[in-house]
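J.: Structures given as structure tokens follow.
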Structure P
């Protein structure tokens, strides 16, 4: 009798293992992940695989006072001994900010892959405080609409010059091989009293404040603005000449690559049984 009971238990265990092995999922889910170092916090959620693809939301929180660039094409997905590189666009994350990218890798049979690794080998730090490129002053009213400074091409797009405010919109193109940094808050204007006045921060839903990071060939629109100044007619911006001083507004920075991080994805059996069949 004892041998019979043991035999039945063995058969039951074997049948259970076979049943578990044969379980197929239309969608296979994975547990959420989090890794952290002194520069970033990386979290992953909503990771799921189907017969045609695997995808997940990758969020990067920048803990530094520098820009971060995330280059997905330098990462790699490792499953069943094979490596695949994602094709998503770059992600630029401002200092002490966060953003995300959905990583989507196409291919057959991913709903049978219960564990895999994703190696993040494409995070770079870029300083926004490099020494500025010497740039000639720009007189308002403007006598020309474009100029070059270092590896930047600048074009005056719009100019509003009235008593209550002066605002100029510049289209800036970066042509260098590093990363271009444009910081409108570095600019100032010299008025007839001989003093330099800092540009005011742009406001509104679509306004850009702080430095802008650019890669080769990119064009960004930036705005410089000054509000009404005290001093009567002698400081009436509509009537007097103004000299824009760019100071350290334009600079370049060489990206510094961070150490890679490895994310190990694990099968979430409970969620897969609930939602994946």
Structure Q
């Protein structure tokens, strides 16, 4: 089994400072195999915000798979936005816009969905999908394959479809062909775990979608600050949602969602048992 801590939407420049030490302590105590950060490390892509994010990330365990979000591209500086959109991110956080981690059980691949031409939307392109297809084709098919993006490929019910990453159907076909199991994202400041079966009717395939809320931002959008712990086995995944306990001043487990795999279809554990007549 592998344990991933999934953080998102840190938004340094607009963080609740009281959360930083308890978050660091909880993440360290969890002893994750991988820490995933799915974008929006800063509020306005300023150097001092990236520096603060880097300082915080340096206190967390590694290895770390980090991808940028739309807030990590300068909003008002036109030159930086269109000519050097991720220069500060690459200077302070990582130069690798296609990070990956592979061991004997999992393969985790980061994909950059942040774009200069949109203010908040994300996008993937054919070149990125071709790279993922080639990368995964070289790997042991028994690995649990995990894609990390800022923008989501699926959404909870009632959320506007405009929040989906652009060209998602194209990407989902690649993911199905390549046997991708798990999609981790952020962006919405909303926690969510489910599968892609309803939105993408792909025969005998449904990936597991896990979306993280904001771990540290003051912009909770009605949801408490939170992060996910994803425990991965070959045919089973458990998603623990840790939320901020204002009374106890700590992050505590608020909900656990178990999922199982049958073939290339991931489903909620209870749904899977019902389908099997158990």
Structure R
């Protein structure tokens, strides 16, 4: 297993793909963090000036719920998990689809004939990569947000234990998403098809399903078991839950188990239906 793990990391770090995707993710999230913090804090400041400061830690207006103080800062930080989880998901999936695309999977199976070991090593190797992507995305989101919120007179929440607990849960979320990507890549080995499936699901299908209950006036409690909702549960909240229309999230521990379950489900199906087949 150790030899297989070393092989996985050599293959990953021998290309520029991992750091190019990480830089793109960091730049994207730095823009999102700055934009969201500026928008939310400016909105709160304007409402406070118009309506007067309120003792409650929540402020309501015609647009719905607006967090304040450290809660506002954590909501901005959570955009990393709401938008950037697609990057560790893709890097995990590409760990397999790249091999099928470039026909190196044959050499991999010749070097390690036990295909369950190959798949297991890819799942394990994805975890620290997910942590690295999580650290990069969280830092890129938080840094401009802290600066903007502080300049506008808000509270970045860095002195609160809950903020650092959130960062820890968010790192776990990113790590698990990388393993979900490996499982999905073992099931959908065509790289182009995989990218289309990932982008369609994460950007359109699941968000629409999670908002569908409200739009149809129904309680779709089952949507809290979807992968994205499970990821939000690990964080404790997200940009999507703040916007309303979301069912109650699972506890963070249950969310982690559900997301790990999706990784295991995809990997198991991929091993049974794709990984054991002829690759020549």
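J.: Given a value of -6500 for helix-only ellipticity at 222 nm (-39500 (n - 2.57) for each DSSP H run of 4 or more, over all residues; to 500), point me to the structure among P, Q, R it was derived from.
T.: This figure was derived from Q.
J.: Let me ask something additional. As an exercise: P(r) over Cα pairs in 5 Å bins from 0, in percent, calculated from one structure in P, Q, R, equals 1, 6, 13, 18, 20, 18, 13, 7, 3, 1, 0, 0. Which structure is it?
T.: For P(r) over Cα pairs in 5 Å bins from 0, in percent, the value 1, 6, 13, 18, 20, 18, 13, 7, 3, 1, 0, 0 is produced by structure Q.
Values quoted throughout were computed directly from the atomic coordinates according to the rules given, and no laboratory measurement underlies them. As the structure is a computational prediction, the values presented were derived from the model and not from experiment.
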